Structure I
């Protein structure tokens, strides 16, 4: 009897899988946004926050094949968040069930590269579900590079004290993503919490062996040999939010050396994007960063690059802190609102 039941289980399971179709990751119906390593197009890899996968589907359910041990993903259907996929070692397929009909699905990597990377292996479709190509991404393009503010560190927490970071981080609710959403722009994010221009947060010396600037060239943040092809995607503007970690704890970075490295980063970004507007972003009068960046922008102008601007916003007040004193969702909204008018005016958007 036991053998018969086991055989019946195998037959039913096989019939169920036989009714499903696996759409490979390189299907033209699947759209990617962000830096994705397509060396193996059937198993693309990524680790930066804000990477998104978008498809249209007709039906009531589907599954994403994600090889990911530690990230969280926002699942948005028809422009609204419906659930969060929390990946783990024991799960390889993450499913969505919605009312039957035509839907637009966007899956966004909420968490940053410190939680690891992902390999995407396609979409599982039951027999009653079909895919169609979603509308193309917006023509406007913004790139946001920086630190924990850009990552949305602690943004979904109402408390400074958090038991862990992972549940509360959401790049899609950080100021850069909010600006892109408001201005109807596609965005790419390269950001890593704690990184500085010269010195990372909490470093015991004025310099760190692994600050942010080298990461800008990478497709995969955690792999130094994974280099991004800058011809694949060109932004109209780049927002740079770096420097808080250099000066927020002692010993502070040298302002002279910081200025030199920051200017070199601006030159490097300019070499990749000759026509893009570069915005250096900082809270006003916090750690003296905005004053220093103002001088750096002046030096860039004196060097012949007049397409660089300083953007400032009011510092976040303690009543709007999320995890570890980072801006919560309300504060991130305030930052975005403070920056948007100048960005719109400068870009004629």
Structure II
């Protein structure tokens, strides 16, 4: 007898069972398989192809011979340390109501001179000890030492620093270790090998012997010049890069997904965090200005994608201490650029 309308045949029952099985399998797959990876956006233009930042101020030639770089406040905010670029001199000045002035010499290190030599970074830990990363004169290696002591104590002896993309940003972390940024020397293929330290952010034990093996924290950086500590232990990196690679500001732990690529050229050489990590201030050595970037998630998330260039001027360094923003300007000296509140309210420059 022919089946009545609406009654399943043997063939339709088999098809129904197969469809139910497929649906069940799809449900299991959707519950266990990861979401498909998002489509990658088009590759950004190389920094050399980008326009200058709005309001760019061309640097005078010749500029100051030894401008103040690596501006670093003490943890209590009462003093500021900095290095004279291209030399082994570290200076310290008390912070009062006005500009800090020339300060006094805190330490002298035997460094390879020049813009890609000298002292690269300064850090002061919670115990008040001062450390510096620098390129040694004797062998051209990147090293970290405790300074401001009778005899500098070597914390780590690193690889050859190279002549370009040296990096060298240094910061003391909350847990007591030191974070050091190492450039890729313009050799990204070598930096991609597992045993290389190039293009890495590493951490060091401040009391370990000089031959210690650093802990690798992230890789894929080009010329990481500076660090800033944000909220909850977030560590930010300013990656100068240049040439075929984009300038970046990003999380030290996420060099690819947690970074903001600049839409214009400002060549970031210094970085500071303010408002409990909710605001990043970048000093552009090409733009001659400060640009600000808000951080999502109350200072714990990613930075917003479009930095805003401010009227405040800066050329070689920036730091935040006691609610004030200190900069190294076109004269190479340290000045007060205003308060954090001033820079938070400042109208950005929109025109070239």
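Derivation of every value follows stated rules applied to the coordinates shown; laboratory data play no part. In this text, all values refer to a predicted model and were calculated from it rather than measured experimentally. Cβ atoms are built from the backbone, for glycine too; each structure is taken alone.
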Computing mean count of other Cβ atoms within 10 Å over residues 101-108 gives 14.1 for which of I, II?
II
Upon calculation of distance in nm of label points 7 Å out along Cα→Cβ at positions 309 and 341 from the atomic coordinates, which of the structures I, II produces 2.9?
II
From which structure (I, II) was distance in nm of label points 7 Å out along Cα→Cβ at positions 157 and 245 calculated, if the value obtained is 1.7?
I
Computed -3000 for helix-only ellipticity at 222 nm (-39500 (n - 2.57) for each DSSP H run of 4 or more, over all residues; to 500) - originating structure among I, II
II
Distance in nm of label points 7 Å out along Cα→Cβ at positions 77 and 141, calculated, reads 4.0; among I, II the input was structure II
Test item: FRET efficiency 1/(1 + (r/R0)^6) of positions 269 and 317 (r between Cβ atoms, R0 = 35 Å, to 0.05) calculated as 1.00, pick one of I, II:
II
Which structure, out of I, II, was distance in nm of label points 7 Å out along Cα→Cβ at positions 197 and 261 derived from, given a value of 1.0?
I
